[in-house]
Structure P
Amino acid sequence: MPVLTSDAIILRTWPVQESDLIVSFFTRDYGRLKGVAKAALKSRKRFGGALEPTTLARAWFAERPRQELVRLDQLEIIRSPLSVPVDATRMAVLSFYAEVLDEALPEHDPQDAVFRLVVSALEQTTVEQPWMPLTYFSLWMTRLMGLLPDLGHCIACGEALHAAEVFFHSNADGLFCPLHRNGSANSLSADSWQLAQRMLRAPVSAFASEAWPRRRAQDLRRFTLQALERHLERKLRTAESLARL
C-alpha cells in the first residue's frame, strides 16, 4: 500500500476499540476521507495534538484494498486552532465549519476551492472577529455547493432587485422581489444584500478591518443557514449552539 500525503483539516474523531480513533478529515488532494488512527490515544509522536477539530495538518495515510477506511499513519501540525486565544464563541464558529464540511462534502471528491475557503476563514476567525469569517464561510459554502442563484435578480421573475426590497423564503433558494414574496418571507437588509455581493467578489481578508458586531449580517447568515440545512435535510447542531450564545 503506497503512503499518500496531503494537507488536511481535521473534522471529527470518535473512539473505536481501546485506544484507536476514527478520524474524518478533509484533504486538499483527495477530498474528505475517514481513517483509522491506530493507538492514537497513546501515541504522542505520530499524532500529538493534531487531532483537535479544525487543525490544519500534513497527513500521511494509506488506502486499504476493499476497505472504506484509510489507515492514518501520522499528522504533523501546520496550524492549530489552540495556538491563539479561544473563547466559547470562537470554538462554536470553528465547530460550525467542521460540521458543515463533514456533512456536506462527499467522500473522495477533491474540492480545492472549498479547501482554500476554509483555510482562509480559519486564519481570520479570532476571539475579536468571529462573525465576519462565519458570514463569509457560510455564504461561499452556499455558493460552492450550487445553492446560491444570482443575488442581483428575483429568482421568480428575473427582475433586478433593489436594496431594502429583497426577501428570502425558508423553503426556496435565491432571493425575491416584493411582488413575489410570500406571507412567510423574511427581509434581507440593504447592508446584508450589498455585503453579500461584495463578499462574492473579494477575499475574506478584505473585510477584516470592518466593524462586525454580532447583529451585523444576522439575516444573511440566516439565509445561508436555511439553504445549507435544506440541502442537508437536517438541522446543524453547531448552528443551534451559535444561536444560544
Structure Q
Amino acid sequence: MPGLMAYLGIHTATSQTSLTLLYEGKLFTETFQRRSSETDNLIITIDTLCQRAGMDFRDLAAIAVTTGPGHYLGIRVGVTTASMLREALQKPVYGVPTLDALLPTAAEGVYLSLVPARKGHWHACLLRVLWQPAAGLDMSASSAMLGTGWGYSTLTNSFVIAEAALGKTLGRFHAPITVCGEIPLSGFDIDETLLAKQKLMVRYVPTQVDTGRLAHLAKHRCDAGDSGGVLVPYYGYDAV
C-alpha cells in the first residue's frame, strides 16, 4: 500500500548476519552465517525482503545498523550498505555499537558485553541497564532498543581483553554482573575460584543481535525527529 513506511535493521558485524524489516507492524527477517559473498548479496537480500513484505524499496523510512566492533569485512559491508541507502533514499540512518546491541531483554544490572576479537581475546564493554532511569543520567540514544521505560548507559568505552584476564577483571566487582554476547556457556578460561572468594554472582547469557529490535529502534528515533548522521564504523585494533 502506498504511503506506508518501513524500517530496516541490519547486523553484519559478527558470525551471524541478520536483516529485519518492520512494515505494517509485521517483522520480516533473513538470517544467515557470514560468508565471502556477503558483499554481493546484502543489497539483493534487502530487496528480496522488501518483495516478501509486498512493499517498494523506496518506502524505507529509516535504518539502524550495527557499527562494530566485530568482523572487519562484515562491519565494512553493513556500514557501507546503510550509507549507500541513506544517500540514495535521503532517509536517516542510525549506528548502534555491536556490544550495545548484544544486551539481552531488559533487566536491571551491570553487563559485560563480549564479542570475539583475535584468538584468546574479546572486544568488551561495561554497560548499566536501568528501569525508568532518573532524570539527568546520560542514557544512550539507543535505549529504546530495550523497550519502553528502559534505559542504559555505557560505563566504559569498548576495549579488548585477554580471556585469561576475565576472571581477575570480574573479581573486582562487588555486585552481581551479567556476561552477555557471543559467548560460550562453558569453555572460558576464567578463575572461578577467584570469583568464589570474592563471593561474586556472575551470570552468563549467550545473546545474538536482534535486528527486530534495531528496526523498532529506527522507527522510534525517526518518529522522534532524529535525523541520524554519518556512520562511523569501529573495527577495534583486534578486529577478526
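Each reported figure results from applying straightforward, stated rules to the coordinates on display, with no laboratory input. Predicted model, so just to flag it, every value in this text is computed and none were measured. Cβ atoms are built from the backbone, for glycine too; each structure is taken alone.
Here are the numbers for this structure:
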item: Which of P, Q yields -10000 [helix-only ellipticity at 222 nm (-39500 (n - 2.57) for each DSSP H run of 4 or more, over all residues; to 500), calculated]; result: P
item: Per Rg/Rh (Cα atoms, Kirkwood Rh), the highest-valued of structures P, Q; result: P
item: Parent structure of the calculated result 25, given that relative contact order in percent (Cα under 8 Å, 6 or more apart) is the read-out and P, Q the choices; result: Q
item: Structure (P, Q) behind the derived value 28.9 of mean count of other Cβ atoms within 10 Å over residues 7-14; result: Q
item: Comparison of P, Q - label where FRET efficiency 1/(1 + (r/R0)^6) of positions 63 and 215 (r between Cβ atoms, R0 = 25 Å, to 0.05) is highest; result: Q
item: With FRET efficiency 1/(1 + (r/R0)^6) of positions 55 and 71 (r between Cβ atoms, R0 = 35 Å, to 0.05) derived as 0.75, matching label from P, Q; result: Q
item: At a computed 25.6 (mean count of other Cβ atoms within 10 Å over residues 95-102), which of P, Q; result: Q
